[in-house]
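Quick note: the coordinates plus some simple rules give every number you see, no bench work behind them. Note that the coordinates shown come from a computational prediction; the quantities given were computed from them, not determined experimentally. Cβ atoms are built from the backbone, for glycine too; each structure is taken alone.
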Structure I
Amino acid sequence: MDKKAKRILFQTYWSGKGWKQEYTTTPDDFMYAREQGLMFDPLTIGHDDCVKRILEIAGKITQQKVVKAFLSSLSTRRLDWRSGIGSYYIAKQLPLHHYVPKKVGYFYQDNEIVDVQHACQICQDVKYGVTGYEYYTDYDLNVLNFERIKWGGVRHGALIYVLFDLEQFEKESIPEPTQEDIFIFKSILSAIDSLEPGDYPGTLRDKLKEIVQLKSNKGERDVLIEILALIGVLKPLSYDRAERGRHDWTFVTYWRGEDGYDKEAVEKYFGEYLK
């Protein structure tokens, strides 16, 4: 990954104080980062074409490649590699379909509904947290790439992110996971096993901090947990659970320590590396 292009991408959205109020890039910087494959022109695409392209790209990617990428990301901190397994999982559950609108939100003004938000019913039925809109107009792919490289992605349930993530992932050459990668993954499973029954996802995030070999910050650990929940490794055994305060969890919202990890999902994806 070109360091200068990465710096341009990051400086567009991020500063020492966090997210910038205004996202700006000089034309010359944008051209350089685009030539290096790290920045992109805005994308306009409809839901149906988005689904079609996702399925076409996912058909060219193997499960073995996304698993290798996820594991290899643990020691290398290549968070963009880590993201692919989540998008691949959604793509493999996604049927070829047309947009079917469903009301998902309301906008109020003076206590009256002034607008209604719709999303695709079929996309939503794939998994809790998956969302597909009818149109994406001049969508900023660069913020998706920034989030993908910095944290391993943020908008994993968004149809447009699944498409972008898989398009970028297909281009990558992924190395075989090392023994250190396998050790880190086993340590993650051990951390899950060590939780108390009522522990929330945040407790697991704190436990992962204790894995010395897993170089990470809070945001990266949040996304790691969300990806494990997305692919079914962290599978809630009940969705009838109270939430604790404000949080940004999506796929792992209803998971608790008592649920542990799903052994079938672990075997399906990672079994050959755990023998």
Structure II
Amino acid sequence: MTAITIDHVLTLIGIGVFSTWLVRTSLGRRSLVDSPPRRNDMLPHVPFIPFFLWLVGIVAVQSVIDSFVRPVEGRQKAFQDAAVLCVVALAIAFGVIVPLASIHFARGLKGFGLRLRTVPRDLRAAVLHLLAVWPLVLAVIVATTQVGQWISQWSSGRDFEMPRHEALQQMTEYGSVTLLVLLAFLAVVVAPLVEEMIFRGLFQTVLRSYLARPWPAIFLTSALFAVVHGDKPHWPALFVLSIGLGYAYEKSGSLFRPIFMHAMFNGVAILGALAESNPA
């Protein structure tokens, strides 16, 4: 018999949570009928400002470092790149996104969805939302792997293997505690904070303002969220995960809820990668 693992338990619980949601919302049709739009005066180009500043900032800072510091490789290069990502991302979050939200959203940061008093409730709800979307993400990963296997066998006769995220690869490859801590901080704190601010807080809000309905905005934002990530085989799973993140934002009006979901998802991925690389 196949041993029952934590993945099986989480998947079974998630199926139950998702099934309950389907029943209570008439297969999702009534899920967001009471979700009010977030009042704002953003023009369509506003979300692209922090997005492109983030990309340009990473390249600019890295170029400056390369000009004044001796080039490094391997573990040192991975640490340097992660540090740059953290610094630039946090600078964009608090130096660009927070001021933009304060200016363009009714009620400022509260209207943006950053209300500290909702944190305990959002943390509890984030667990349930992530459990509900968990089996869907796993199912898409399995389907993507199977399709990739068929295509690979047909085109080259080789086996297909789902690529691991670069950060996870670096965590397991170099064995550095310092690098592990920095990459974990980047994946569990920095990336969820900045990406949810940009994609859910700005892009999804602008799209909903112009499309007038939440679900089209969620789907379009999720497509953008998926394609900006590097590995194409990850796109379907990221799209499904992003739909869950977008739903959580629209349902609650709180940005903390998708931030917590995103952080927990990345944290589970890290723990899983470390467990695989260091089996008992």
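Worth a mention:
- Structures I, II were shown, and volume of the Cα convex hull per residue in Å³ at 170 was computed from II.
- Comparison of I, II by distance in nm of label points 7 Å out along Cα→Cβ at positions 11 and 35 - largest value held by: II
- At a computed 29 (relative contact order in percent (Cα under 8 Å, 6 or more apart)), which of I, II: II
- Given -15500 for helix-only ellipticity at 222 nm (-39500 (n - 2.57) for each DSSP H run of 4 or more, over all residues; to 500), calculated: source structure among I, II: I
- Identity of the structure behind 1.00 (criterion: FRET efficiency 1/(1 + (r/R0)^6) of positions 27 and 251 (r between Cβ atoms, R0 = 41 Å, to 0.05), calculated), options I, II: II
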